[in-house]
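Please treat every number below as a calculation from the coordinates, not as lab data. Computed from a prediction, not measured in an experiment: that's the story for all the values here. Cβ atoms are built from the backbone, for glycine too; each structure is taken alone.
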Structure 1
Amino acid sequence: MCGNLFAADKFTPVSVVSVKKGIINEEVPLTGSVTSIRTSQISPKEEGYIESLLVDEGDVVKKGDPVLNLDSQLADVEIARVRAQLEEAKARQKELERQRDESKELVKKKHIASTNYEAKAAEVEINSAVIKRLETELKRQQIIAGRHILYAPFDGVITEKMVEVGQWVETNTALFELTELSPLRIKVPVPQFYFSRINVGTAVKIKYDAISKVEFSAQVTTKVPVSSQNTRTFPVMIKIDNNDQLIAPGMSARVIFQLTEQQAAQSIILPRDAIVQKPDGSKEVWLIDKQQGIAKASPVPVKTGKAYLNNIEIIPGKIQSGDRIVIKGNELLQAGQTVNVIEELDFNL
């Protein structure tokens, strides 16, 4: 037994993995641009004279925040006029109802003709309709007055101010440009070769030049099946949250699409570290063959295919699923060299 232990000490120690079969993903790096999902040029609902501006370029606003006041004096006067007419009509209604009720009693006593009562009742109905019309008109004038205050239609940042205090504006005048900051969207022009392999839900990894140390994960949200005539690329959209506002529209993004061939045949897969690159550019792996209890390493030339994370595809050849391949200690091995397998490692597909 001592002799065997002494012999084992002279064997080169190596770690091995077993070859696996599986479907290997492919990483496709492309470049995209961050855009806002919503950008709006805000216009007033009423024409008028700008009394005050409540925001400036760069200000962040919430939906419903007031951003501009138009002079509302005339609208306020209209509200007062209609309200006075309404009060007058309501007072008249009380008097007309009194006269109607009085006529009804007189008709019962046969002091007046029934046509007199019917006329009084008709006046009550007519004035009641006047009250309803004036109530509707009052609501309309209140809405018009409320439109003299312009509110932000959604959360965002004021990216451009087009007007100043004292300016007369029409309903088609653009006052501000409002840009939504979260969520945002990355627009990636995808070459036609990859477009059919990318689907809604395809996983992506994202890095931004402005914050290159951070990597984000997301999914494809939209595919646009219309190509650019000049570049023959198809737009693919990725919706991203930006609650901390680290990202801004206009930034460039490096997007890595993680493609999986769902219908593809399973490949021979090994960790990248199992591949030895030779000076002439060729590649090989060291195959463990155990005979009579002694493990020996033999080099096997291989050709590699797609790579994904730490794994790489081996083009079908002499290497088969289940073969034991050296992953540590393979740099200085020689053909037929006896080795001591000190570790059996596993790897994730």
Structure 2
Amino acid sequence: MDIKLAKQVVALLTAGQPFALACTLATRGSSPRRPGAWMVIRDDGSTQGTVGGGPLEARTIEAARQALHSGPPGQSRLLRFVLTEADATGLGMTCGGESLVLVQAMPAGPTTEQVEAATRVFEAVVALLESSTPGWLVTEVSEPTATSPVPLPAGQSLVTVRRAVVDAAGQLTGEPLLSSQAAKDLAESGTLELGPGAEPGRGLYVEPLSTPETAYIFGAGHCGQALAPLLKMIGMRVVVVDDREEFANRERFPEADSIVLPPAFDAALEGLPIDERSYLVIMTRCHAFDRTVLAQALRTAACYVGMIGSQRKVAGIFSSLRDQGFTDADLARVHAPIGLEIGAETPEEIAVSIAAEIVQVRRGLSR
């Protein structure tokens, strides 16, 4: 769950507005979205987030609106999409698969225990995401406590939903779904194992809560300016680094989460919290600065290091770095020339090629 959607959930709960919350719990085979995809469906049918788009999402929205307006208030529905290849074609998918989508209605009016519990949980989610602190959202799906007065569509069933958040210290907020020991085990291992005493039919789904990956753009020129909004659009934090305030500023980079002005590029990475979830894009105003930043980048654990430039430029910089002691294995980490080969020429086209390559790495389709 991203922080923007979590904050929207808290705002709707606090305002007492009716809405439904949908999330993909599990998938098998071909599926539009992976588990952990969330969507808010408001009473007027407007949405935020997505569980996959197309007819599958349309059915989810319809189920959400039905849950808000018929049957027991505050009901939750489990939607099972089991698709043959023919079904998948009708849903705009390439082949068959299964998706399990949970829809939970949040009624309007006086605050209920359900709303209070949900508010505590999602406030805790927001707090963890804002502080970049690890945590886990645990959802329990069990047999319903009420029956529907009207027949439900095929593939839908009423369920009872409870949620809790576990932080890195093993502290639990929300419904008492786990023992204190189980919460601590989850915090230590990141996984949850149910013992032999688990209730029959009980389903626990654990979603890790983590802040977005961070993209560092070294160089605030035309290509960097075109790239920043694209990376923001795909859900990344964006940090722009340049030693020229006349280029690295809010007027040129309104979407950046942070703008860093080092005294010089030989100190460009000092103090930056670069880790294995960081993406480094090197596109400064000259070859010498690119080489300087790349040498620093190769000493980090960043999962992606890319550098702009022609084959000739890249070869020259690599040769210089070998003279500094960097190995071929070190240099093999570098995506250079940066971006997918799509014949890009303009800054905007180059930005698209870089963003596409970053998505490729993010999804495990490239080194």
Structure 3
Amino acid sequence: PVIEAIRRHSGDNVFILLSFYSPSGYEIRKNYPLADYVSYLPLDTPRNAKRWIDTVKPVVALFVKYEFWFHFLQAAHKNKARLFLISAIFRPGQLFFRWYGNWYRNILLKFSHIFTQDENSARLLSEIGITHVSVSGDTRFDRVIQIASEEKTLPEAGWFADGHLVVVAGSTWEPDEILLTRYIAETGFPLKMIIVPHEIHTSHLTKLCKSISVPYFLFSDSMENENALRKAQVLVVDKIGLLSTLYRYGAIAYIGGGFGKGIHNILEAAVYGRPVLFGPNYHKALEAKEMKELGCGIPVHSYDELKENMDQLIRNTSMREKLSEAAASYVRKNTGATRTILQHIADCLPSVTTITQR
């Protein structure tokens, strides 16, 4: 949403380069129309950083959340670029806050301003003398609200859902899928499930489909197969870029990654008012912790916990509706980060409009 806000503010008077380090991000956004150029970021070495900055010559550079590329920061700072860190979140155990963390703290000093997601992060920074900080919140809230408001639909998902109660399992990895397919096999499965694996290469999809004990359908085979889709109980999505729309068709969401390095984006489901289940590794995600406190974010540590909570959400309609409203309300109350950030960085940008304070 920040890129879109900058484009609205500056129009064609600004050249926007969007860079990614990971293939997953690049593949989704490589044709992003609001960026003038989309590229991979080279490895963070002194030589690469100097060549990149000397070529690009950025006036303003925005880094997101955990993006601490030291050599790029140093080269851009030396080149007089204004550097901003947005949607940042910090935890006490990070190297910035250790007694030996002076080198890492110096990285933060290169930013003209840091926008944090929460007060705790701002307080931690203040304790080590970093005061060029504002608490803006997380721009992803603005993004998911915007996506939901576009009301995109997928006819295939509509045929599949067909009025049934649907669980949408997004960005799943093998440990998630083992639990989900076991649940399908052992419970009689009185509903439908859309599974959107994080990895969609053929060998993984083949293994996943073999583990599904009820009639299933691959999304890539779904065109012009309305009747078969209506009869299937599981829809396996073998295409990227659809997940944020697919959550619209569910009543319950499961977010993958929690049995690995960490859960994926739960806000894409929460914006539609979906109670969200996820694995135990969620503590780096502030929104997951806050939704857990509200009851609409439900961590599960084992198959038994998954079954207990899934059964409850399926059978108890009033509880499910209550948690659904809590999830949607949580997202609505946390919007506005994009406007806060743009108002602060506007003096660095050419303008074709005026930003007004609401």
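Some points to look at:
- For 2.3 (distance in nm of label points 7 Å out along Cα→Cβ at positions 55 and 159, calculated) the corresponding structure among 1, 2, 3: 2
- Computed -0.57 for log10 I(q)/I(0) by the Debye sum over Cα atoms at q = 0.09 Å⁻¹ - originating structure among 1, 2, 3: 3
- Structure responsible for 41, 20, 16, with semi-axes √(5λ) of the Cα gyration tensor in Å, for residues 207-294 alone calculated and labels 1, 2, 3 on offer: 1
- Calculating relative contact order in percent (Cα under 8 Å, 6 or more apart) for structures 1, 2, 3 picks out 1 as the one with the greatest value.
- If helix-only ellipticity at 222 nm (-39500 (n - 2.57) for each DSSP H run of 4 or more, over all residues; to 500) is computed and equals -10000, the structure in 1, 2, 3: 2
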